[in-house]
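A.B. asks: Take a look at the structures below.
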Structure P
Amino acid sequence: MTPDSIKARTAIENRKAQRLYYLDNIRAIAIFMVVCIHATAYTHKFDEPLAAALDFIIFTISVPVFFFADGFLFARLYKHKYFSYSDYIVKSSKRLLIPWLAFNILYTALRYFAEYYNFLSDKILVKHSTSEIITAIYGSLTAPQLYFLFSLFLIRLLSAFTNRLITKSGVTLALLFLLCIFLYRGFDDLLIDYFHTLIGYRSIHAAFWGLQYYFFGIIIERYFKTVSEYALLFAGSSFVSMLILLFYFNDTTIGRILIQYCYLTGLFTLILSIAAQKNFLSYIGKNTMGIYLLHNPVLLKGLFFIIPVLIVNPFLSCMTMSILAFAISLSATVIILKIPYCRFFLGA
């Protein structure tokens, strides 16, 4: 290994050793949004306008945050010359594919048991062919959140290409970012019509959708020095712009796109300006994988038999379920991570 490559590897390892607490913080907020999204499926129906407000708050950027954070982190770690595609994909497989496979097997087995003994009336596994069961698993029907892991892995498969881009000019990155938005907005319906019968299509579709946020994370990392220096200004202007767009341009395609990115930029820069250090949020953010894997469907379904019966108010019921599922899955994650061989199944 040459001195230059040793130096580059050392620089990368030093960066890895520096935990980015602001990314942990925004992931912590986003994972709570994700838990809330899944909790709404198990609670009483919301009345308008509360339903619209809650949908906007928790749906708009919850999943995009994770694509964004991954693109940001990739650019920050690998904008030096040294990059091993094979090592990165092997690590990504351990981090993403093993939990995806392990929890698909777990939740499929539990679902099959519940259907077989008639605990669940909706039969998506029992009395179905092997190919139909595989389709249900790939389609995340047994565990609706698991599609994301495979989607992110598909994006990481492009890292041999994106690694060459992270050192390109900001104009090049911006054009690619806009191209991703254009391709998704312009060809999404065509992609759905053509590939909707393909096994695992949901993950492919989500990867196609998530690329824009991944590239946005790379762009923000490119200009991070400026963004961090004026973080509070960026946050304020982003949220003000978001409100203006919501009131006057929410019915337009461009308006909805800009609203989402204003929201994402505003949240990221707000955290960067006021909560970039180690705190309880960053502790949660460090354990998002476990929360993500454990909160749904079994835990939320178990709470469903208790909370909505005790709490009739839809909002209070949803928040109670979300907080309990969040707290229980976080506690379980902490315990599991202390068990050497079990850590492997959480991608640790």
Structure Q
Amino acid sequence: MPTTAALSVPSAGSSFEQTTIEQRELRDDDVRIDIHYAGICHSDIHQVREEWGSAIFPMTPGHEIAGVVSAVGDAVTRHKVGDRVGVGCMVDSCGECDYCKDGEEQFCAKGAVMTYNGRGYDGEETKGGYAQSVVVSERFVCRVPDGIGIDEAAPLLCAGITTYTPLRRYAAGPGKKVAVIGLGGLGHMAVKLAVAMGAEVTVLSRSMAKADDAKTLGAHHYQATEDADALKSLRGSFDLIINTVSANLRLQTYMSMLKPLGALVNVGLPTQPYEVSPGSLIGGSKTLAGSNIGGIAATQEMLDFCAEHGIGASIETIPADEVDAAYDRVVAGDVRYRFVIDTSTIAPA
């Protein structure tokens, strides 16, 4: 069975080890990808530290994968050796249910197979992108257009599609006022994408520390949420608010910032329930919603949009031996704005 060098954690909360993992032989519809870069998503940290319930160990995380096709199965038609490609949060689905047929594989009735910390339909554990190669069904491999650096493309496979989906669904664009809560890995992508779509964008962040960054990213306005009086002046200001943080915010405050018929969409995932008065929704016919990732067609659309508009993630590239420290820095909010692992630095134990 083929193997590849990888980073794995043997148990919940333990440090990463450079090791070797097995991969399946190429099936007829499979693509083997030489991974060049793997983004670090906060959800990786939650799962490695078993903060979202029981997980599968040893674990090789990573669902922001970018690299180059090195081999294809006999029946592959979508990709060829040498193509620049990416893989996101899913690596399989039934392909037969209504959701899969509609291009919403993330809602597969049989259950989409996650890129890591999951099991394929054959019962085998899935291993993610903190590795030097991965084998994936061609249906779940997206083309990375030439207009995006391969390193800056990696985080787009999760952070990009996670923010692109609600912006498209709720019609961010010219004449719309969009607020983004939090300027982190998700938030910085929400800003870049909303600006490129033509919306007027405001960043809502805890302090003024990231005001200059927000301007550089293209935001038109910036407001520190620690200034309660200033927040009151924003009542009825926005058509759409994208909440990217995983903290337990008092959403009542932010619902008041929506115009009638506006929507507040949560893409962050806090550990405690939100508290919202029904009256804050009914009075202005407002929407409080959540949003998942997108299907494969939408992910490709997002990558094409980013290439057209010269958008990549803002990244800090690190070697394999700095991943543990990077996890702590992500939790502390000390990254501008996505860590990306140079997988060439992974060596088998």
Structure R
Amino acid sequence: MKIGTSLGISPREPISHSVEVVKTAESLGFDGAYFTDVQLAMKDCFSAMTLSAVQTSKIRLGTGVTNPITRHPSVLACQFSALKELSDGRAVLGIGTGWTGVFPIGLKPASIKVMEDSVTAIRQLCEGREVAGGEHGEPYRMNVAQGPIPIFVAANQPRILQMCGRVADGVILMGGANEAFTQWQIDLVRQGAESVGRDFADIELHLWAAIGINEDLEKSREDVSHWAASQAETFHKWKVLPDFLLPFEEDFARAGSAYNREHHLSSRAAHKNVVSDEFIDFVALTGDGKSCLEQIRQLEKLGLHGMTLSFRAGAGGRRARMEEIAEHIISQL
């Protein structure tokens, strides 16, 4: 089981500090560091990844996640070819539909077709192959191709999970650290793979979730409430909820009304207070180190290859939180 960390560079944080965080994560045994790409709420992730690439040697680096609306697939192919070169092959392209990046500027998230076409185009460009032009464009290729780059797609709903099974190298399972939810998602990825005769075993499965290690359960919940609120706001837009999410409809309605995208994933956001303790425990890893480890072990049994953990800096900063994860989780796995 690989353990990664998720980073968002807040307006208050120097980009250089995020690089130090990545270096610390590498020294503590984290497998990957993934940067949020939200252009209005957070600092530029590609600047941080570039600096991290030349100051580390083992840890995987990627977006967690970017999108094909604010960044054209040809731009992403070029950017990640450069990151692959600088990192000596440690680049991972994490991509999603773009909820938090596109809504504030009046655009819509990518459709399933756009996502599938984008993944295919990026792969072809990185491999030096020709891509068909748009409606009025000529075919094109990228002269600076550096070879294949792993493309991981963030997904949590049926159609996009099935699409991941058809074309993605890996799936970033978004939703929550819950066994029923995770198994439901994995089954949909498998369906997509089988529909095109693809070997399901070739797809990496990575669950992304928040963790708050604390012997005081209330403080543990407080540490992950901002992340839980972001998930609840996403579920509020689902047209159909699976049975295991129905008990939390009121949480989703409150989050949908209160969520402020300018404070996306901010531990200071007021909207983090609108979700219930029950939903926080359902969607995140809470409790002391032993409890969080046991939750991860149960999820690992579903066939996960890795988990990427989001956490609040809190007292002592990110280093203190990463040391806790290294001690209670990484060393035990």
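None of the figures in this text is laboratory data; all of them are computed from the coordinates on show. Because the structure is a prediction, the values reported are computed rather than measured. Cβ atoms are built from the backbone, for glycine too; each structure is taken alone.
A.B. asks: Among the shown structures P, Q, R, from which was the value 18.5 of mean count of other Cβ atoms within 10 Å over residues 85-92 calculated?
C.D. replies: On the way: P: 13.4; Q: 26.0; R: 18.5.
Traced to structure R.
A.B. asks: Hey, another quick one. Given a value of -23500 for helix-only ellipticity at 222 nm (-39500 (n - 2.57) for each DSSP H run of 4 or more, over all residues; to 500), calculated from one of P, Q, R, which structure does it belong to? Can you show the working numbers first?
C.D. replies: Working: P: -23500; Q: -6000; R: -13000.
The value was obtained from structure P.
A.B. asks: Quick check for you: by Cα Rg over 2.2 N^0.38 Å, which of P, Q, R is greatest? Present the calculation step by step, with values, prior to reporting the outcome.
C.D. replies: Working: P: 1.03; Q: 0.98; R: 0.94.
Across P, Q, R, Cα Rg over 2.2 N^0.38 Å peaks for P.
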